[in-house]
Structure I
């Protein structure tokens, strides 16, 4: 852990930056020199006040979304940070990981349901160098010296008042410029002149905010603001400059493939190229991190891979025998390999990592919290014991001629043995009590698990009952809809039966003939009439209007065996259509005018006197017979004329 580093770690207790009604409250833990110096519950406003007052080196967060709702608000918050305070996201930048994984890397554990414990862990891992610094500003900023109060309208002394303010701005600007020049920074100055001096002076300085030699300032008449130039997008810089330890798998040949894993077994890099030399391979590996193991998928490591291993002083790994294709395919099945070379390199790295699992399994128990496990693993891989690695990490123990404070003189040896024996007895008794308590806890856990199973069974039965109820409700709703549709169809059929009964009653009258009324002589109107009252052989149909008629509807009426069609008198309506009469003669369907019959229409049906209907039908039959005779006569005349023409042609040819 770095000495003399002051870290603020925060975690949300309640609320959210996205909520307008419940503003966030944070658990704040401060660490300085590796020791926890305070734990507080603060609001966002109070947190900012403490940052300005205490000026810590790091404000560590689990996620930047806990302090800012979007990138614009994050820029505003970072603008208000004191110079020298870094915002660190301990879970990483573009590729984030959970806080549990980050803490496990340093052998730390925490209660994720306790905000203070989580904030304490965030602060500790940030102090140990975990996470990335959030970079929001470029290495250019603007220092603005301006008025801190408005001149206003004023009175008799207005000019003197304004001159004093503008003179103070000018004086403060000179002080700021002298400090920038003394620091050796490049800058550009823009002045806004006003009565008695300047109203605003802006310095564009080529330096980050932390290197500006003047602080922000608010006085009675003037103020100094430092405004960083925003980046187009956030950048992340690792807080620790130490490169990652890597397990590298290399497959040399015409196509060279590289696979890199971290010590947790996560894939960091996978690529292949036909133009890559071993020097370029070394350059790529150097940019990725610090290769700890160089692995090959064959029992005898190729010479080119051995050269790379020596370049990094890494540990070599080769399997006892060449890895078969089936094993390599199974190892690399879960990774995006584009060719066989990448598969082989990745399989070599995965096999090397798998061989180290047993060696790494018990390390967290032997390593004290706060120590980077990757450093310990690297030392163990190089052949050191855990104690040697921990000794190297802790540094050499200073020695001197003085006796250690905890050492006892020889004559006190027996007394010390007696004290230690008593401590051992007390500890054994304590262990026995703890074992009994653990047994009670185990029995309580079993009892609660049995209760949970019973409750879960009851809940599952209740849920199944709810599912059955929902299914039956759906069936009932469907049946109700079917009943509604059937009732509506039943009402329609009842009305149709009533109309048919009315027509039958009229038919029983020997003096009148029932009529079925058709609004227009179209197929749609005919379909509606068939649905409502029906059409049967021998029916008389009355038509209100004949416009829009077609041959198909005449054909349908004729095929239905209709006795005839009664239409409104064409002479009265002025819509006589000789083609309709011709089509009716062709179909043999009587077309009768209502003026010759005297019909009486009531809604969907009507009546006509039987005697007048018979007279009209007789007249139609006579007319139809005459038309048929005329057609036959015309046909015979046409045949005779054709015969005479053909005969004359033959006579002329014979002569």
Structure II
């Protein structure tokens, strides 16, 4: 469909990538990954036809239509949200108008006249094309997409210019999805989406009928949506099958193989050079020496690329605060007549890592601003605990910085006692090296500004961190390092993030801001989702297969066989299986979890089969009446477990089959 041949691109004197050969098929689902500044967005623009290559060529099949969504910069005006999305179907609506006009003409013409036959023929052509384009359902399509991306029905009639930049990006994304181009090109489409809209987009892209290529720094999103990964690394593009997790594993294996091949090649080169140097002067060895010289010249040298630069840092460990860090007592917040939430009462304790969740506009950022003191309470009481020091990282933190100052000078003002070497080391951890440290803040990209704002915060240690979207514009490796630092941090953290993986790993409590209230959930984000979807189920019943993996078939067979003398020790019973979703239609995440559960059940059944066979054999070797009774009871228990698992396997398998 689209082919890059020997493609290369420069940014000034810097080569972003070169020698790229890439054939994109009509249903390929690719994710592009790589560090900030490696050329991911540039490559997407090349595929969209917005930028040209400096080397090589790009060719596409005739009639291919590509749709491109940039990271930002969309500015829509002049229509309502619904009308803006309906504009995608202007040609279809023109067909509908033509049909009505042709119907009117046919009603006035003589049915036996040549003119009627001509109009009738045209009417059928237009009607067939209108039907093929699903013209009768375009309004419902628009409604489905707008709802999925978080627009309420009341929003549909609002003018597009009334929405913020993030919501305008959602409108632009909705228009692209409705167009269904042959090649969908999305540059960080989840940047402006809350978790609910992101989940919907994951499901939509999972079933997208055409090709798409997307850039994302959300590993969970990549795992669910893409089938192949293209990585820009060391000025080359490398391809991997599977989602992000499989890419990481495959890359590690590839690196290991490359290092082994490099070691073997170096040993061979050293042997050849040793032989040549040793026997070069001996006439009797001239033929062998020449043969080895030719072999040495033909060897294509393997190079080990340098390790990738990545952020490495730790938050300064702060002085301890009191046990109670913050108290909200019957707090309400309103802007005029609009009530964000009311009656919020909770305590935040030392060491908590609290995730604030909720749809965009629900009040997460408002709550974190109240905690920081940036916004006043409308009613209620807010108290900080003993020795609590607050540090607040806002979504637009860079806006409070001096855009005319260089990052080196600005950081020096924040920490006047730090020497030049220490300041350079801190900035180097955040990938600002050499002359980059003298860049003015005003010319930094979004990712660079966020990285610098985090570096700046490190110079002002506190024991109560309030972070509003700290992962925005960070690449995946930077997020991983930030996550590790947050996990090691001994203070208290309240954060907002739309990165599912980041929340899953970090949160120990969840505060949901929704419907004018703040609801507290103790436990991880996964437990929060379970409690929210299963309010009547006690927390102890929470299934967590990912954290309690079942043994594989090989592991089950390798387990020690039960001995008759030890039957009094009750073997562990299999964990309670999770309830199967009865909705029958599963989104890609739940479908993947269901398939994983199917494999776990199969492994558990294999293990039970081995145990049952061992107990049956033990029964055939009589030792004593009591021992036979004990073995029989265990055997019956295992058979019941087997029946339960077989029933669950049948239900799970049927559910998977229904979602094919």
Please state which of the structures I, II yields 20.5 when mean count of other Cβ atoms within 10 Å over residues 209-216 is computed from it.
-> II
If you work out relative contact order in percent (Cα under 8 Å, 6 or more apart) for I, II, which one comes out largest?
-> II
The value 5.1 for distance in nm of label points 7 Å out along Cα→Cβ at positions 169 and 273 was derived from one model only; which of I, II is it?
-> II
Computed 4.9 for distance in nm of label points 7 Å out along Cα→Cβ at positions 9 and 385 - originating structure among I, II = II
Matching 80.4 (mean projected area of the Cα convex hull in nm², computed) against labels I, II points to structure I
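Just so you know, all these numbers are worked out from the coordinates, no wet-lab data involved. Note that the structure is a prediction, hence the values are computed from the model and not measured. Cβ atoms are built from the backbone, for glycine too; each structure is taken alone.
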